[in-house]
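Q: Take a look at these structures.
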Structure 1
Amino acid sequence: MDNKKNSFTVKDCINIGVFAALYIVIFFVTSFIGYIPIMMAILGVACAVTCGIPLMLFFSKSHVFGMVSIMGAIMGIFMILMGRPWYCILVALAAGVAADFVLKSGNYKSINKAVIGSGVFSLWMMGMEVPLYFGARDTFIESIKEGYGEAYAEVIVKITPDWMFYATIVLTFVGGILGGLLGKAVLKKHFKKAGMA
């Protein structure tokens, strides 16, 4: 990996697309635990952990500012296509840009900065949580009733008091850190080969 490059290449674009697709698949599969209402409280943590390995591998191939930001935008677009509110893309893009800055601060060569970046990037998921806590809560709960039934919706209401939103931010960040550490452990040889330490 040549960290002196400061512009995108075709290979970079391919990497973004491939890893975004892989991340989405793993995220989607993990999110099935949300069908158990009580698991909704830890959904962000679970997804952040399981997506840690492909995200860290993507970080090892990121060498120029903007790659992670684009990945974040893709996550936001994916959420909108799944029927989530439009502002999901703003939250996801902000998380991607913030993670880009974290990686850049380590010149895209620091594994520890990549682990922190994993926690920061994982916060893109918070865009999905906003309607459950602010503004459109009643409408959102009604849509849950229609899709999953009254009993499911009642459990969601009980486990999501207002303060839980802030707890979820912390839990999702921690989940991203754990996912980053998992990726660091599994991909140790790969990072060494990529010149990261």
Structure 2
Amino acid sequence: MKTIILASQSPRRKQLLEWAEVPFEVVVKSTDEKFPPGLKPEEVAVHIARNKALAVQQIRNSDEIILAADTIVVLNDNIIGKPVHREEAISILIALAGEKHRVITGVVIRKGEKERAFADITEVEFHELTVEQIEFYVDKYKPYDKAGAYAIQEWIGVVGIKSVNGDFYNVMGLPVSRVVRELLVLSR
């Protein structure tokens, strides 16, 4: 496979592509993560990912394959973003404790005018968590760069996740097996 452009600084997305042995280089251009009102959560994730891909495509060779993604957490039809500070992270995790939520990653892969876009959805359920557990996690892991204020591969995922229905790696930030299949289709 030819080297692709990853339009993301996420260490988790980098790690997943490395595990899949997909050659890539990271190129990021700052983009606005706002979205038009009325979009379904799946459409929001794809909209933001598309904006990231288009921004990088503007500064790179249009023949290159560009991969962009955006992950959101949805609880009771409300999109939960990245927490700004400790209190917000704790509040988010208190809301998620004992509940099921959806993790949606929008993926856009572009090569010139060709595009493959999709949203992958994984349902995650947390066990009930104590405030002490939540505070311990937030204070030790500082999940301020993570949608939903957690990373499934960290302590809270190991002790706090009751079930995962769907692609585990999607919760980490990239449904990598589907991405690899889509890359193969687009690179033909």
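Q: Quick check for you: by mean count of other Cβ atoms within 10 Å over residues 16-23, which of 1, 2 is greatest?
A: When mean count of other Cβ atoms within 10 Å over residues 16-23 is calculated for 1, 2, structure 1 comes out on top.
Q: Let me ask you something else. 1, 2: which one has distance in nm of label points 7 Å out along Cα→Cβ at positions 56 and 128, as calculated, at 2.2?
A: Matching structure: 1.
Q: Between structures 1, 2, where is FRET efficiency 1/(1 + (r/R0)^6) of positions 136 and 168 (r between Cβ atoms, R0 = 25 Å, to 0.05) highest?
A: Going through 1, 2 one by one, FRET efficiency 1/(1 + (r/R0)^6) of positions 136 and 168 (r between Cβ atoms, R0 = 25 Å, to 0.05) is largest in 1.
Q: Just checking, which of 1, 2 has the largest value of distance in nm of label points 7 Å out along Cα→Cβ at positions 48 and 176?
A: Evaluating distance in nm of label points 7 Å out along Cα→Cβ at positions 48 and 176 on every structure, the highest lands on 2.
Q: Can I ask one more? To which of 1, 2 does the computed value 15.9 (mean count of other Cβ atoms within 10 Å over residues 72-79) belong?
A: Answer for the origin of the read-out: 2.
Q: Give the label, chosen from 1, 2, of the structure having the highest value of mean count of other Cβ atoms within 10 Å over residues 8-15.
A: Going through 1, 2 one by one, mean count of other Cβ atoms within 10 Å over residues 8-15 peaks for structure 2.
Q: Once relative contact order in percent (Cα under 8 Å, 6 or more apart) is calculated for all of 1, 2, which comes out largest?
A: By relative contact order in percent (Cα under 8 Å, 6 or more apart), the leading structure of 1, 2 is 1.
Q: Moving to a separate point now. A value of 6.0 was computed for mean projected area of the Cα convex hull in nm², for residues 80-159 alone; which of 1, 2 is the source structure?
A: It traces back to 2.
Q: Assuming -11500 is helix-only ellipticity at 222 nm (-39500 (n - 2.57) for each DSSP H run of 4 or more, over all residues; to 500) as calculated from a single structure, say which of 1, 2 it is.
A: The read-out was computed on structure 2.
Q: Here FRET efficiency 1/(1 + (r/R0)^6) of positions 96 and 144 (r between Cβ atoms, R0 = 25 Å, to 0.05) has been calculated and equals 0.35, so which of 1, 2 was it run on?
A: Matching structure: 1.
Quick note: the coordinates plus some simple rules give every number you see, no bench work behind them. These figures come from a predicted structure and were not determined experimentally. Cβ atoms are built from the backbone, for glycine too; each structure is taken alone.
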